[in-house]
Structure I
Amino acid sequence: MENLFFVCIALSPTQEAKLMEVQRACFQLYRHPSSYAIPPVLPITCHESFEKAHREWERNTLLKDLSPFELSSVFRVGNILIGGPTPLCKASNLPVESDSLGLEAFPYLGGFYLSAIDPLSSLPSLPELPRIPVRVVRFQVLRITSVDIRGAWWRGIEWIIEEEKWVKLKRESLREPE
């Protein structure tokens, strides 16, 4: 079993429940067990040790420029479906050129994890994502333990929230700079 530690953003429980409904819809459409493997989080960084993840989580510099946003669309990045604003939070700069992405690539996706899919499958349609305005988030260190973090990572997976704090996102100034 291998551990990875995500420093990530999770939504409030009510909003997270809406994303979990989309995860269930993904499972109904694509029948991939990864839909139920991990919660719908937005991984920001990935670490192999809790100590490194905890230090980054404590500094909390990752959220300083994040302003309120609205989730509105489902996107496909390689073999992963993510939910995010249109356009995505950040450009996807995947460290590997691959249609099949392991857990270590998740922080490069730029959206909230929904499901993995068969890399060879064509998608007749993507599930609908209800508009979800986000003003408060939970900033977490999520430990994920898996038998195979680079392959079929959803098999034999366990996860636990190691650290969590609520963060209110700062509104962008509506005034034009002088």
Structure II
Amino acid sequence: MIDELDSLRNENAERQRSRLLAERPEHGTNWWLAIIGVAANNAVSPSTPEEDRPQWAGLAVVALDAARDLGDLDEREVVSRRTNLSLALSRYGPPESFSAALRPDAVAGESLAEAGMTPEEAAGTPWQYRDEDIDVMRRLRRVRNVVYPAVQLADRVEDEQLRQTLAAWREVLPKLP
């Protein structure tokens, strides 16, 4: 698979998507996760040559979008993986220089939208470590998991209102289960 992906990363996004769709097995969730994992790992690996990072990052983004469009990965999974990829690539330069889809403002905004609540709502949601609150705790954990990488990108976000929202989340996250 690695050799095939090494070849595929050199194609344009349209051709990548077309080839991925042609090779996708009937129930492709794990297959997509393998493709995305290999591409994302190569994009962020210290041993990857700098000139190859954009190709690997682009392939990961194309695979994430295709998997979501086909219903093999849900939106939360795609948003979380894209935000984490943007965060990991920020060690090597502006994430948008590797793929426009990884622009910190965009991925942070998608993460906050996927959270489905404001920092104030999350902070105001009562919960305790007890059996009756298990559904509330799961919901808050899902929120925390999708918001956390976006908060880590806050210093790269340009939109001031978005930065303020991320700062509010930074204060709330430690209080969530």
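Laboratory data are not the source of any read-out in this text; all were calculated from the coordinates shown. Remember, it's a predicted structure, so these values are computed and weren't measured experimentally. Cβ atoms are built from the backbone, for glycine too; each structure is taken alone.
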- For structures I, II, calculate relative contact order in percent (Cα under 8 Å, 6 or more apart) and state which one comes out highest. I
- Item | Which entry (I, II) yields the derived value 16.0 for mean count of other Cβ atoms within 10 Å over residues 150-157 | I
- Given a computed value of 10, 35, 31, 19, 6, 0 for P(r) over Cα pairs in 10 Å bins from 0, in percent, which structure among I, II does it belong to? II
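Identify the structure, out of I, II, from whose coordinates helix-only ellipticity at 222 nm (-39500 (n - 2.57) for each DSSP H run of 4 or more, over all residues; to 500) was calculated to give -20500.
The read-out was computed on structure II.
Assign the value -1.23, -1.30, -1.41, -1.44, calculated as log10 I(q)/I(0) by the Debye sum over Cα atoms at q = 0.21, 0.22, 0.24, 0.25 Å⁻¹, for residues 62-157 alone, to the correct structure from I, II. Could the numbers behind the result be given before it?
Numbers: I: -1.23, -1.30, -1.41, -1.44; II: -1.00, -1.06, -1.17, -1.22.
Of the structures listed, the value fits I.
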